[in-house]
Structure 1
Amino acid sequence: MAAPELVLTLVGNAPLSAPTIDVARAALSDAGATIGTIKALGEDAGDIAFTGIDKLAAEQAVRNALNDAQVDLLAQDADPAQRRKQLLIADMDSTMITAECLDELADFANMKDEVVAITERAMRGELDFEEALDARIAMLADKGLTEDSLEACYQDRIRLSDGARTTVRTMANNGAHTALVSGGFTFFTERVGAALGMAENRANTLVFNADKMLEKVARPILGKAAKQAALEEMCATHNIALTQAIAIGDGANDLAMIGVAGLGVAYRAKPVVAEAARARLDHAPLTGLLYFQGYTTDQFTID
């Protein structure tokens, strides 16, 4: 039986040049691959079908050949039924939005440096997530933050990442279930989820008393294990195989869900996440998730 055809997807943060595609094709050929159809998915993305070498060998050969080119890539089975996913589960902070909500709240309270230092250590996996979260909330509560402070932060500071809404809307319009699952707070995920068009959102709940934020987060805290559990629960509820799920995130608390999803993607990620994920988006916008699935730009939902 002949080996199944594979496909290497190239996604840039700008239009892919003909020389870039030629370099990738030559690298595959030099590594022992037989090249098949080359298909443009959009100005900034394309597929190169191949057989003869495995996925990881193909990726390594092309990465080496492209050197420091601002291009992301993924080799996978060419079968469209395998590429198109039925569940998108995404982290929020520094993934679907450009900021870390807790860090922006800290800036409101004039203590950003102290809080950001804890955030960065937690996302690198150097601190226990729950302990780091409690410590930061206690620091902010001491500054007297209110629900109005959070609303002002959301309105002034929180912006969707490039391609986030198009990615969510396109997958949803093609029958996928979409969910925002964050170690942040429902105050923000409810608003961001609505802006993206997500079907559901899950996060931690801040506790208030007479509009003032208290020094605690409601239990249980949604962390690494809870993100994986959410993915597995959604797959079971919607009768979706784990292989048909995409999970994307940037921090250590995303590792578990990235590890069990059919396609785990690191987005502008910390080193520990980038090393563990099957795919990475280091350069391209979030629409790279659509290109990885074989969508073409004329199939995108843009509004």
Structure 2
Amino acid sequence: MSVYTEVKRDELITFLNDYAVGDLESYQGISDGIENTNYFVTTTQGQFVLTLFEQHKFDELAYFLDVMTFFYKHAIPSAHPAADKQGRYLKTLSGKPAALVMRLSGRGVSEVATLSQCKVIGDMLGQMHAVGHKFDARRETERGPQWRQNMADTVIPLLEPESAQLLQDELAFQANYAQLDLPFGITHSDLFRDNALFEGDELTGIIDFYYACDEYYLYDLSVLINDWCVNESGLIDSERYQVLLTAYKLQRPLTDNETGAFNLVLRAAALRFWLSRLQDKLFPREGELTQIKNPDAFLKILMQHQQQPLN
């Protein structure tokens, strides 16, 4: 959600004229995140988030907006895209595909998550997976085993020998990831603390579905655990983990195969974000308000899963 594409005020006014949202009052770039350009937009009739898609092509974006609409209709608090006067969710702005989405109240969790927040988000992800089988569109993940291998090949020559060896060993450990016999379906795949909005301990919405895809439900849960359950030292905290996992399993119990594969998938989720942050650090993209996150945070979590598997 960094700003890679600068939108001029006159351009935005023209864009908004196609919507029944009133006149532009103000807009401001959002610096959180790393993939798309986002602005907060305030008009005389409401508040919105404007997203310009930096990585996806126009034709593939309907899927993500359908995912958001699906969860919204199934009582999952998620931002709903606004349609223009012709009923279209997608348009073009500054040469990029663009969507205007209703802005939800609340803020992302910037500090360590509370136990109550861990319980709420675990429960909500369980609800999402419990209804996800009703969503009939399909999309393969773009950050799966092949991407992890390709990105590792790219960054290994730039790493210290110890980190390079750890990466190679981890890829070998995860070699059969694609053949795991685990339940799968529509996943958020990026449900970090900044992609869930809270007012205190009350969840007001889930945002940023632009990594949604078909994946193991256990992978989605692992992404959640690797971010929401960390303590002040950046390691997975047992109490937060147990609270989140218990809340999740009340909505969707784990299978025996999932229990047996949990450590491997937790490590796969940590590896994916270690690699993507290495990519952002070693090959940064230019942007007005870009934010590069520390890759070592996920290397630390990966090493914890290697040395001290969660029970």
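If you work out mean count of other Cβ atoms within 10 Å over residues 91-98 for 1, 2, which one comes out largest?
Once mean count of other Cβ atoms within 10 Å over residues 91-98 is tallied for 1, 2, the winner is 1.
Rank structures 1, 2 by distance in nm of label points 7 Å out along Cα→Cβ at positions 99 and 187 and report only the one at the top, that is, the highest.
Greatest value across 1, 2: structure 2.
Tell me which of 1, 2 gives 66 when you compute percent of Cα pairs over 17 Å apart, for residues 139-266 alone.
Working: 1: 62; 2: 66.
Source structure for this number: 2.
Here distance in nm of label points 7 Å out along Cα→Cβ at positions 163 and 203 was calculated and came to 3.4; which of the structures 1, 2 was it taken from?
The read-out comes from structure 2.
Where does the value 0.96 come from, among 1, 2, when Rg/Rh (Cα atoms, Kirkwood Rh) is the thing being computed?
On the way: 1: 1.01; 2: 0.96.
Clearly, the read-out refers to 2.
Comparing Rg/Rh (Cα atoms, Kirkwood Rh), for residues 83-218 alone across 1, 2, which is largest?
When Rg/Rh (Cα atoms, Kirkwood Rh), for residues 83-218 alone is computed for each of 1, 2, structure 2 gives the biggest number.
Match the computed value 16.2 of mean count of other Cβ atoms within 10 Å over residues 19-26 to one of the structures 1, 2, and report its label.
1
Of the structures labelled 1, 2, one was used to calculate distance in nm of label points 7 Å out along Cα→Cβ at positions 59 and 275, giving 2.6. Name it.
Values: 1: 1.5; 2: 2.6.
Derived from 2, not from the others.
Where a number appears in this text, it was derived from the coordinates with a stated rule and is not lab data. As the structure is a prediction and not an experimental result, all values here were calculated from the model. Cβ atoms are built from the backbone, for glycine too; each structure is taken alone.
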